[in-house]
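A.B. asks: Before anything else, here is the set of structures, which you'll find just below.
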Structure 1
Amino acid sequence: MTRAKKYHCGSTDGKAPLKGDPLRNVKSRYDLIVIGSGLAGLTAANVIAKAGFKVCLLEQHYNFGGMATWFKRRGGHIFDVSLHGFPVGMKKTCRKYWNQSIADSIIPLDGVSYDNPQFSFDIEFTREDFTRKLVEEFELPLEKVEGFYQHLRAMNFYDDSRETTGEMFEHWFPGRNDVHRLLMEPISYANGSTLDDPAISYGIVFSNFMSKGVYTFSGGTDLLIQEMKNELRRNGVDFFSRVQVDRILVKNGQTRGVVANGKEIAASAVLSNANIKTTIAKLVGEEHFTPEFAKGAAAIRLNNSSTQVYMGVREGESIPFTTDLLFTSTRKTFDSASLCDMQGESRTFSFYHPKTRPGVDRYTIVSSTNANYSDWKNLTDKQYEAEKDLLAERTLHCLEGYHPGIREKLDHIEVSTPRTFEFYTQHSAGSSFGTKFEGLPFSMDLHKQVAGLYHAGSVGIIMSGWLGAANYGVIAANKVDEFLHSLRGVTA
């Protein structure tokens, strides 16, 4: 079994050698510059381009997609970075804002499973199956379950409710830690939320997921991003990788463009897909905001990060189908903070079978655990390598309980940590899920501070995950579109 020395998802130093100037074909001026190619940035760029504006998208990494990306390794292995699984609403979003081909490639997972000391079963992840499990397996009154659903549906994003998810669970299912685990554990893995976060941030995400099951993209993330790039190209978007945006230019309270790779590029509007704190403090500068806004932005809390163990099955070998997505834990009871424990008692397994990439007869397995950046930040090189080895070993030991003899079938194993995510995404503290809920109003109100400045990224938990990111890109694009049309009106 081979093991990558640095456990980085890319070349040894994370940067492929530059061949010439990445910006040699960039225009001097655009209507909109998008910084970062996460799904929010990509979708916003596509929406604005289809509206007839000139758009430039800049990405510091050599791959596009942000957290929705992939990497390749020797032996023919292709690993998807993001946990695979999103709501059916992704089909509608892709059909409306991308194209029918991308939407048609979104297919349901065949299996989602739980296995922990409190319960163990397969679940369809639909409202009907959740109801059946809660009533038959957990022996809850049907009217209580329906009342909980109605409570979620009645949640208003703009309500100033201070109720936490934990408080909401305790109100509807008092003392039922097993029920809390069923309802909360997958959402924590999906967007990093905890029982202490606002109930509204849980309600919207869970309601989306429980509608018609969990879906994935047939063909893999590499095909998805390639098809998105093709669509951007058809719509006239100029996009460039290996481009570091140094700062967003602001003059007289309005965006004027960016400085990227030392080159100034003019634009009427700028949309940042970077972390909201980074956008405000580093790319723009706090001096361009009111003191109250800058102070509030500085206080925004970052969400947690994650670790992943990527396992490649040797060519010619196969693994029997058990499930697509497995939530497993040895912890006797549930608390969301424990999901970040370095000891790795709880994890998810994503099993990628040949159906994930039709025509490619290969298997990969990705284990994911939520993590705290602080646990990994200050480790010495020796300690860091040792902790990664321990994480890999614990993961393999757990996996053997479901697939005996799996070690002999693997020829590649690789570990990523919060430090890896920080290195590749430049997210502060390697945050996989952006910021906590209080970051959302700052993200949505940037244009009220600096004309022509917008943000679309993972903020407030609600906008996390593939569907949330893409939809937030649309929300931001609508604001950009209104602004750019107003400028045209002034010009006319």
Structure 2
Amino acid sequence: MPLARISYTARDYESIRQELIDRIPTITDRWTDFNRSDVGMTLLELFCGVADMLCFYLDNQANEAYLPTARQRQNVIHLTDLVNYRLDRPVAATTTLYFSLPGALSYHVSIPKGARCRASTEKGNVDFVTAETVTIPAGAISAQVGGIQGVPIREQFVTSGEADQEVVLANRRVAQDDLEVWIDGEKWSEVRTFYDSAPTDKHYAVVTDALDVTRILLGDGNYGYLPSAGLPIVVRFLETQGGDGNIGKYLVNALLDPVYYQGQQVKLSVTNIETASGGAARESLDHARKQAPAEIATLWRAVTKSDYIALAEGFPGVAKAQVLDVNDCINLGYYHVCVVIAPDGGGLPSQLLKQQVKAFLDGRKVLTVVVEVKDPVYIPINVNATIYVYRNYNRFLVEDEVRRRIDEYLAFDAVTFGQDIHFSDLVSLIDSTEGVSHVVMSNPTKDVILKVGELPYEGSTTINSTYVST
């Protein structure tokens, strides 16, 4: 949550009104009627209302100039951009796609990068694409590859020949880190800024505003290459469903792009052998307020535990991270770091996400350090309690409220790695619910102590109720 708003002007309607009334005797001695029915008082109060509104806008402008108190998304984007931090666009879920043949073949079968697959769910179709080319060798019947949720989109433009050209994408669900720009048939490279770009560097930058409008920025000939007019621009990206792409196992069942060998279609079946995870909506302002200072503190390199955690949690699709080293696990040697990650939305991270996070951290670690990325261990917290309800309350409504509060307390977004669940906290949570006289806990009966790399989650919750006896 952002910090409390600061009242820089320290003025409100009542204080302005009282100050103006106090000034009246210093201006004239003929104005003696200060009742609200007086015409002069009516006009004075109108001016007080306008002044109060102006003070509000002045305070709001001042608050929007600081990251902890800013509430408008565009202002947060501008503020974090000052420290080279960009808010994430929607993040595509990832999974592992398993391709299989009805029988072994005498030739290799190659499924290209970007091949589209589809899952049919109750909420509609969810499309995935292969993250890279995968081959089923001759004599084999299956292969697996990472899959990214999204529909491939292609938008076309033309270079103007002018410096600092901008092209605006029509689509507003552009997946984070899945965008390519091709100009005149050549793939260009993305940079955060053009500060280090030479006049010959074919670089582009991507900017997404508060309304999810994405712009592609080209160079001016001094910082970044300036293409001549009339060249075709092709922008390729994935249109993602964000968190709705986090689907269960074995739901992908259709290959939309057939594979051919010597003009004959190869019979292929496909499914996802792990739950799709890591999909999320655009980055929240609360996360940006926390993450931007954490990343700037790391200087974008991984040395300390806090560096690894900040960098991992800033990676698209990762919600929580914890680092284990030799002090936490005797099986880990010196210069060996194990990063445990939990994806957005909970569950286990996909193999593709773990590979991406490892590659990201490998580019920022000390040369001699070995980095591993592992799954979290989820520990169920089973709650069984009997609540005693006052007779002037509906005990079934009180039961529902107790369950809701337990749900919130043990929700994925509310817990952290290694967080102990204290018996006294659960008792206090239930006992403080309106309508509850007292509670008797059957489970747990003591503190649940978690180890590093473990996350608590709500297991089975059984709440029985009875009225307090008179």
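We did not get these values from a lab; they are worked out from the coordinates using the rules stated. Note that the structure is predicted; figures quoted are calculated from it, not measured. Cβ atoms are built from the backbone, for glycine too; each structure is taken alone.
A.B. asks: Mean count of other Cβ atoms within 10 Å over residues 107-114 computed as 15.1: which structure among 1, 2?
C.D. replies: 2
A.B. asks: From which structure (1, 2) was relative contact order in percent (Cα under 8 Å, 6 or more apart) calculated, if the value obtained is 24?
C.D. replies: Answer by label: 1.
A.B. asks: Determine which structure produced the value 4, 14, 19, 22, 18, 12, 7, 3, 1, 0, 0 for P(r) over Cα pairs in 10 Å bins from 0, in percent, calculated from the coordinates; the candidates are 1, 2.
C.D. replies: 2
A.B. asks: Can you say which of 1, 2 returns 0.10 when FRET efficiency 1/(1 + (r/R0)^6) of positions 115 and 411 (r between Cβ atoms, R0 = 25 Å, to 0.05) is computed?
C.D. replies: So the calculation was done on 2.
A.B. asks: Then there's this: For FRET efficiency 1/(1 + (r/R0)^6) of positions 419 and 451 (r between Cβ atoms, R0 = 35 Å, to 0.05), which structure out of 1, 2 has the highest calculated value?
C.D. replies: Checked 1, 2; max of FRET efficiency 1/(1 + (r/R0)^6) of positions 419 and 451 (r between Cβ atoms, R0 = 35 Å, to 0.05) sits with 2.
A.B. asks: Something else about it: Supply the structure label, taken from 1, 2, corresponding to helix-only ellipticity at 222 nm (-39500 (n - 2.57) for each DSSP H run of 4 or more, over all residues; to 500) with the calculated value -10500.
C.D. replies: This value belongs to structure 1.
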